[in-house]
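Read through the structures below before going on.
Every number here is computed from the coordinates shown, using simple stated rules; none is lab data. Because the structure is a prediction, the values reported are computed rather than measured.
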Structure 1
Amino acid sequence: MKKYSIPWEEIISLEASGNYTLFNMIDGARLIYSKTLKSFELELGGDFRFVRVSRSVIVNKKYVIIIKDNKVCLDNGSYFEIARRRKKAVYFKLN
């Protein structure tokens, strides 16, 4: 089985979809992997470039434009709700 290496700069966000994870890329592509979001979070470890904003979303800090009304708005026009339990940690990591 081949392993593919994706540069972190090209990943805008990761979204959970059951036991799959959708990668939203800077060029608009969406890649799907048959691993859970939790496993990708563990692989990222303490990577300061990514922040888990909710149970189902991890975002790349590089593409966060603004945090408004408990939502993270990204360069590509998408936005994600920040979970109440993660709110303090997300604000800390993004500031």
Structure 2
Amino acid sequence: MLEAMETVAAMVRALSEKLNELEMRASCAGDWVRLEAAVTRVAIDVRLHVTAMCPGHVNCDELSELFEELRYIKLSAEFHLYELADPERVSA
């Protein structure tokens, strides 16, 4: 079961790295849409991994942190999409 949590953590780390990469360069709306979709896919995968585990093998604190990171990445992607859609409204 530890392997499943490591897999989940690796997926979240990969998304965090992608977020950092996109924030460091000029990114188009498609980049952010793909990131947001990837977060949704990972969240579904996380849920599937967790439901396959025995309750005693799930580290709830670690899982909560992973979901918090996923929420942060998703909100960041949504903000950047919003910013691209109307940059004047965001800077005001």
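Quick look at the values:
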quantity: Origin of the value -4500, where helix-only ellipticity at 222 nm (-39500 (n - 2.57) for each DSSP H run of 4 or more, over all residues; to 500) was derived from one of 1, 2; calculated: 1
quantity: Test item: relative contact order in percent (Cα under 8 Å, 6 or more apart) calculated as 20, pick one of 1, 2; calculated: 1
quantity: Which entry (1, 2) yields the derived value 87 for volume of the Cα convex hull per residue in Å³; calculated: 2
